[in-house]
Structure P
Amino acid sequence: MTSLRLVTSKALEVPTLKVQIAAKLANMPLTCENSGSAKVLELFNPSTASVPTARYTGPVLRYISRLHTDQSGTCDQKSIIGKSALIDSWLDFAELELSPVEGGLSMLEDHLRTHTYLSGDLLSIADASVVTTLVAGLASEADLKDYPNVLRYIRTCLGNPAVADVLSRYSAKFPVPEVTPFVPGKEEVESTDSEATKVESEKPEKDQPIKKRAGDRQNAKVSHTELSMPSPESVSTNTVSPIPEGSEPPIHPYSTCVGGRTRVKDILLRTDGGAGLIGKTVSVCGWVRTKRSQGSGFAFVEISDGSCLQGLQLVLDSSCPDFEGTIAQIATGASIQAIGALVASPAKGQAVEVSVREKGKIKVIGGVESAAYPLAKKQHSREFLREIAHLRPRTNLIGAVARVRSSLSGAVHAFFMSRDFKYVHTPLITSADCEGAGEMFQVTSLLQKAEGAHQDVKIDSNTGRFDYKQDFFGRPTYLTVSGQLNVENYACALSDVYTFGPCFRAENSHTSRHLAEFWMIEPELCFADIHDNMKCAEEFIQHCARHVLAHCREDIAFFDKFIEKGLIKRLENLIAEPFARVSYTEAIDKLLKAQKNGKAKFENTNIYWGFDLDSEHERYLTEKIYKKPVIVYNYPAAIKAFYMRANEADEDESKQTVAAMDILAPLVGEVCGGSVREERLDVLDKKLSDLNMDVEDYWWYRDLRRFGSVPHAGFGIGFERLIMMMTGVENIRDVIPYPRYPGRCEF
């Protein structure tokens, strides 16, 4: 049996507890040596080396996991230690997102709503790390009044002997409620009704709203077994639902209009697929996907409410009120409400369905003109779907994209908020051109005034330009191409900030990667250099990949199956190891070498220093040479924006570079661009002059260099390209609700 030695200190108490739990789970003897000078954990394995085997909390936990796997000869899902990219991501979450603890509670609550543990059915080293951080950082269970699933999770983990032993000093903060045994009433003991009859008796009378039931157990105290999950040894390969068996279907809080309804996902996305709710009466609403009749006595209707990818099957019996008349009105696209009993489904791929019989209800809320409805039950091209952007969210593809986009938006804010970045709302109307490219949409009221008065627009005789003094703002103004310049102002006061909003570029581009209107994520870091910038950008992208794998599993599985085979594996690889880093000069050398050796055949063979890489070159670097994301840095000044900081002059003046970086990803290409900002006023003024840009338009930006200038850096990530990266969807027009591009601005 391997015996390990951990060098720690009093300041490292919480990380030490995590390692102690991992060692107990792995049945490995661990000796802790207190060193007052230790600033990081150091783990020694005397049987292999006299130098530290691992340093820092995450690597130490991973080492114990690997050692346990090697000795036990198993790395399957039954290993209570665990081995997966998802576990790695949760280890990072414990170190980054839960500092402070409050920063990650919302994300945890969302995940644990449908999961017993963080990854799989068994407690892993990720759980050991997260639960230790939680119990040490929270004052009491009162801190979790808005996070019931996190509280349940803590109690579940504390039910594990290894965790309970190590964290015994904290267990009093999260007491398990006392048990009041449930004694069945007479009706439960003596009832001889069949299951079907019992289900019928629980259905509401016709047209009665669904109400929360006050059963015999409503006022009973909850037992330990109801709050805790089974021990690792007793858990089967089937995932256990974190919602206690026998609980009522959750009622949407804002659905009094229909007497209360349950979301489809709250039934089907339980880890038991809804089986724990069999026998319960539910009210569901949604849009009809399909309808088919079987003889004269039954009809099968599948509905979706958009809360998840799956549809819920309704089985309508001829005994339900106005069966024939209602069925005649139901067609694909119609909105309906159904009240019935959840029953086990004999159909493959679904655990439950809703049985609507005489005491149930089926109601058509909004009918549909079937002959005109453009989304009949058949395949449609994506080009066609863009023509009906107001209806395409009802398709599986766009619905899944919308859910991932929504979830990823929250992940963006969660990442920066957890690192104490301040969210700044930057203006959409500006007088400055951030990129200096002139591809901007102009904002003016002059045309509207002239058109209304049936007059020509007045031209200033001195300048030959429109007389902007007569315009709304009294000067030329445009839709912003980036919020970067504005967010820099706040960075130079608040240190770390970010903006996340729409941007506009008047590029006459019809590619699958460009839009006229898109969203940008733009953080700015003060007192930072190119290395800090690259680190932050890399961690952000990996955070987003971890998020969609953990919180959008159903939709990501759909993309993996139908859009990009191997997507899940690609995302797991994205977070499994650091990105490659290579200078622009090195990248050009590698491309030239590959072309010369015949290993690469590019359409554009004119590769030289100073050349702006094409998509094919970016993909070759990521997919052939490095086989993972690549950060290219120190680009030629001539192909980058004016605000990027000039590096030290090269002996060859024609090879002047700036401290800029791009992150390139397999299959996607460029997803991120950033730089250190030019903080030297004289250098900035020269750049503006060389580019024939009006210095006066940037007076406020120049002031930052006059009054307490500091080194600072930032990057921008196109949100739509980030979604493409996370979903595998290859056309940017399909990852934004209403795409704007040349010649197209409907809706």
Structure Q
Amino acid sequence: MKNSKYTPATTISCAALFSLCMAHAHASIQNSSFENGWDSWTSSGSSAISDIAYSGSKSAKINGSNGYFEQEVTVDANSNYRLTVYVFGEGSVGVESNGNVYSKEVSNSDWELVTVEFNTGSSQTITVFGAYTDGDVRFDDFALEKISSSSTSIENAGFENDWDNWSSSGASAISDISYKGSKSAKVNGSNGRFEQNVAVQPYTDYELTAYILGDGILGVEANGSTYEKSVSNSNWEAETVQFNSGSAQTITIFGEYDGSDGRFDEFSLEEVSSSGSCASTSSLTIVDAYDDGTNDGHGPENVLDGSLADESRWSSQGVKWITLDLGTEKTVEGVDIAWYNGDQRKNYFYIETSIDNINWTTVLNGGQSSGTSSDMEFYDVADTTARYVRLTGSGNSYDSWNSILEFDVIGCGDGSEESSSSSSSSSSSSSSSSSSGGGSSSSSSSSSSSGGFSNLDPSLPPGSNFELEDWYLSIPTDDDGNGKADSIKEGALSGGYENSSYFYTASDGGMVFRCPIDGYKTSSGTSYTRTELREMLRRGDTSIDTQGVNKNNWVFGSAPAEAREAAGGVDGVLRATLAVNHVTTTGDSSQVGRVIIGQIHANDDEPLRIYYRKLPDNTKGSIYIAHEPNGGSDQWYEMIGSRSDDASDPADGIALNEIFSYEVKVVGNTLTVTISRDGKEDVVQEVDMSDSGYDTEDQYQYFKAGVYNQNNTGDDDDYVQATFYSLENSHDGYDY
């Protein structure tokens, strides 16, 4: 028994300590039926004791604004509980636990049992409450029961009690066509949706199952991420979505309309065993960095700022440590470190991890940097679960200083693992519809080209501000050791992936792409590095190949009918709002200052490349495009300024950090590129692609967006950077 002190030789029976034993079996709510008035309760506002009761002779009544009552109850920490109470009228009942509120609003025309499930987290005391919402309400017979940690109860899982325990909206109804029993849930129109909150264990793998007939989306919202699966079934079929609860103690399961009628029945939620390692890895969120205070003024916070500039470093002399706080426990599998003067000297260190910041486990001993790179280097560590990651340095091959430019932790637990089903960005992303002749769009945000991006949250990863489920990301690192640039797949990207050196959220909420000259390339066919998105219409369905005329790619409307039918979409529109923040200033005059910010890519060639270029002596940059016919030579079109290596400062150019927009539109064999800026007329370039060879049965296309560095002759740490504030892609026949 927790905190009990007794002599081991003494036998103590549960009968002798009845009250203590019962306290551990059930969390006791005192005067739970209000038979003793407000004894043990605290009431405020328009609240009173009523003689209309569910059982006994009394109940609690709230009949006006600010009406409220509560009671503190002792519970076991890190445990699941179920609160039940009978409610008559319109009101709210709930629990405050560990800084979270779990509540349910009800409107009952008679006494009905209401249930709220939750996990206590680290709390040993909770507050149960009743509150006013709209109209008189009465509460009676509160009870609190500890439930099994594996219990993940979905109430009214088969809809036999209609919408009890579910919230429905839009075109949704109870249907008499069912998989089991006599009823199911039906969504049959735009915005049709239903959902239920369910208590779960934090940091636990789960599988949600439901039987679905017709079209629909089955999904889970957990810990700020959404995991969902779009299905189309001609018969009742079991569909599953797997996810990890992260730090969440309550999740939301839902069914949603997806283009045509759909029915859902027999929901269930089960814990599934974890493999103990990450299905896919990413840079983990870091909430703090600190040391022992003896640094030389280059503080630990500098390793998290995304800058590889020399002055933005942590430096401390002797045998010194720096600790990163991940905020919550996560799976750690490696670290990425960029060392100050890392291409000139070797650094010596070891890595430890800890759950409580007291007890430490060594996961990498005798660490040594290469001494040949000033960029990020990956170091594999023993897989472990940890909240804190500590590096202890013992100097370098030149002197006794420890100096780090950037420090990332690689692993999973941010909600970024790629599950067996596709996952989308959280509901904080907003969508707006656009099309090329009737198609739908996947939209990141809606705004003007000059700012006002109030829907972008600087505290969230890019995948929670932008819909990235139909993109993957290439970055110039090689964490998997295959000799090529790493690819962050759709599920991980939309689930919360960030990298403080190459891909992260800016202080204004924008999505930052940064790419140095030195780094790994995506293939042997390119000479340049990139931090760039590649369109993936398959949306995480890995049964569909990346390449080919298939549901992952799109084709021109001029392509043969067979190709249009096989493709994921026909024709397309790509819209982006962005600012270019930095371009290279070193290297050959033919390459300096140029970056590609958007593309259409085909099998082997590029129907479109959009360039921004600012020369070192100019204050503004130019915009020009290239069209490459299939197997032919580039055709160049200057839109703003000149692409010349010695171009004069363009009077109507675009400065660094100036926000502008571009739109790429393909209809059949016509390509149209538009550049937009507030207060200025649009600049439009049209390209006739009738003779370009892309309207054959084997040619496919996909959009790309981000920064594709077009300089491989400058200093290794010279870089390009752009911040995107909106990104939309749409195609005919692509219903997202």
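P, Q: which one has helix-only ellipticity at 222 nm (-39500 (n - 2.57) for each DSSP H run of 4 or more, over all residues; to 500), as calculated, at -9500?
Considering all the candidates, the number was obtained from P.
So FRET efficiency 1/(1 + (r/R0)^6) of positions 338 and 594 (r between Cβ atoms, R0 = 30 Å, to 0.05), computed for just one structure, reads 0.00; which one of P, Q is that?
The value was obtained from structure P.
I have 231 for volume of the Cα convex hull per residue in Å³, calculated from one of the structures P, Q. Which structure is it?
Answer for the origin of the read-out: P.
If distance in nm of label points 7 Å out along Cα→Cβ at positions 42 and 658 computes to 4.4, which of P, Q did it come from?
Of the options listed, only P reproduces it.
When percent of Cα pairs over 31 Å apart, for residues 306-529 alone is computed for each of P, Q, which one produces 28?
Checking each candidate, the match is Q.
On distance in nm of label points 7 Å out along Cα→Cβ at positions 162 and 490, which of the structures labelled P, Q is highest?
Structure P gives the largest value of distance in nm of label points 7 Å out along Cα→Cβ at positions 162 and 490 among P, Q.
For Rg/Rh (Cα atoms, Kirkwood Rh), for residues 138-369 alone, which of P, Q scores largest?
When Rg/Rh (Cα atoms, Kirkwood Rh), for residues 138-369 alone is calculated for P, Q, structure Q comes out on top.
Here, each number is a calculation from the coordinates, and none is a lab measurement. These numbers come from a predicted model, not from an experiment. Cβ atoms are built from the backbone, for glycine too; each structure is taken alone.
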